[in-house]
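**Q** Following this line, the structures themselves.
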Structure I
Amino acid sequence: MKYSELLRDVKRYSMKDRARSNAWFFKTGKGEYGEGDRFRGLTMGEERKLAKMYRDLDFSDIEKLLESPWHEERMIGLLILVLRYETTKDDSVKEKVFDFYVAHRSAVNNWDLVDVTTPNIVGDFLSRRKDRSMLYKWARSKNLWERRMAMLGTFRLIRSGDFSDAFAISEVLLGDTHDLIHKAVGWMLREIGKRDVSALTLFLDRHAAYMPRTMLRYAIERFSPDKRRYFLHMKRM
């Protein structure tokens, strides 16, 4: 499969009406978080299908996809990296994909690109390493997407029962002003609660009064009505 053939197939799946809808949904207007992004109008299913078809593209061609102004082409490039990472048993290949992903993380510049790919590559790779300082650096970044990547990078750790980094990064991001970070932190805290409600409750006892409302509501979504009211009405000391 060739890069030129992939671009042909992308155009074949394009739909102008869906492209306009996606541009609105992903907030591409002036001053919005996705300002300037462009859409061709593919579905996620079509993007995954093309990623599987073209999974053997050279890294140089994947780089072209990640440098594309079109959202779907960047997503396809990132999905190819996920496939490369997840289907190899060779640790050196995994490391190569991880390094490539990190080096090109500027292409991961909307919440769907982060959520669909960061846990699978960054999260999994760092779950195999003791040094996770990269996540803490990103959590303190001025770049919105790096901060979201920091939080989503803990998802694999959470799934394995390791909550320490997720809690620590949540604390770094408690004062973040962006709604997309509030949602990401709340989501990961909720995932912890699915596995250890007492650990989440202890964290909320310390921080709920100071958490942004959206973050807190996401975190306590699975709690009983009484317990949700308790945390929502917790007073600052």
Structure II
Amino acid sequence: MNAPLYEIFSSVQGEATRVGERHLFVRFAGCDLECVFCDTPASRRTPDDARLFLPTGTETVPNPMSVETVDQCVRRLDEEAGPHHAIAITGGEPLLFVDFLQALLPRWEQFDVLLETGGHRPDDLARVIEHVDIVMMDVKLQSSAGCSSPLAETRRFWEIAATREVAVKLVCNAQTTVEEIEPIAGMLAGSATPLILQPVSGAAFHPTTGDHMLALQRAAMKLHRPTRVIPQTHRQLHVR
């Protein structure tokens, strides 16, 4: 059982409801989406070697990696750079490798496992949800990402994720409209699921303004009060 990894590292969680926590990140290589604002576009391709960032320096591990190798790397990094609040599984899109995750995640029952995903592969989520503690759904908007998922698919994914701790994140730019936000806010209405509006990072991606984000939040809160505006904070620390 092998899968392509891009990097494994320890850093501060910079997004959504777990912002500020120390997480051990396991980033898979490969994605089935091509979001315009992607902050790790290189992870869409599989490198010859994955990088393991240790306090003592960077090591490389040949791809694809086995379940045993990933587990060993994570435990080594946790020992040398920990403690950590959680292991964050990210990408790319990690649910592309659901068979691998089914074999890997049961090894980490002593950790909190956070899955960061586009929220568009509900059948794959259902296969691993019992081994996941936190789901961060990065739902795509056409205005900012250049792609989007059908609302019915997003709802089905959220209903599975909601059996655990879950948050829904929308990356917004200057072109994002209230009409795009409202269906997601309406889907979450009456639930405790936080809706996170995240202003896009990067001058090339039509950055928004504070007033625009406040207007989007105001409209979302009319349907779903647990709506927050949280920017990417790890960029302010200049860390991964």
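Please treat every number below as a calculation from the coordinates, not as lab data. If you're wondering where the values come from, they're calculated on a predicted model, not measured in any experiment. Cβ atoms are built from the backbone, for glycine too; each structure is taken alone.
**Q** To which of I, II does the computed value 0.65 (FRET efficiency 1/(1 + (r/R0)^6) of positions 27 and 155 (r between Cβ atoms, R0 = 30 Å, to 0.05)) belong?
**A** Working: I: 0.85; II: 0.65.
Attributed to the structure labelled II.
**Q** Continuing with the same structure: Tell me which of I, II gives 11 when you compute relative contact order in percent (Cα under 8 Å, 6 or more apart).
**A** Numbers: I: 11; II: 18.
This figure was derived from I.
**Q** Could you figure out which one of I, II the value 0.92 for Rg/Rh (Cα atoms, Kirkwood Rh), for residues 99-194 alone was computed from?
**A** On the way: I: 0.92; II: 1.00.
So the calculation was done on I.
**Q** Any idea which of I, II comes out highest on distance in nm of label points 7 Å out along Cα→Cβ at positions 91 and 227?
**A** Details: I: 3.9; II: 2.9.
When distance in nm of label points 7 Å out along Cα→Cβ at positions 91 and 227 is computed for each of I, II, structure I gives the biggest number.
**Q** The value 0.40 for FRET efficiency 1/(1 + (r/R0)^6) of positions 131 and 171 (r between Cβ atoms, R0 = 25 Å, to 0.05) was derived from one model only; which of I, II is it?
**A** The structure behind it is II.
**Q** Sticking with this one: Check the numbers for FRET efficiency 1/(1 + (r/R0)^6) of positions 83 and 179 (r between Cβ atoms, R0 = 30 Å, to 0.05) across I, II and tell me which is largest.
**A** I
**Q** Consider the structures I, II: one of them gives -8500 for helix-only ellipticity at 222 nm (-39500 (n - 2.57) for each DSSP H run of 4 or more, over all residues; to 500) as calculated from the coordinates. Say which. Don't jump to the answer; show the numbers that get you there.
**A** On the way: I: -19000; II: -8500.
Of the options listed, only II reproduces it.
**Q** Continuing with this model, one more query. Tell me which structure, out of I, II, gives 1.2 once distance in nm of label points 7 Å out along Cα→Cβ at positions 43 and 75 is calculated.
**A** Computed on structure I.
**Q** Now, a different point. By the measure Cα Rg over 2.2 N^0.38 Å, tell me the structure among I, II with the highest figure.
**A** Between I, II, the highest calculated value is found for I.
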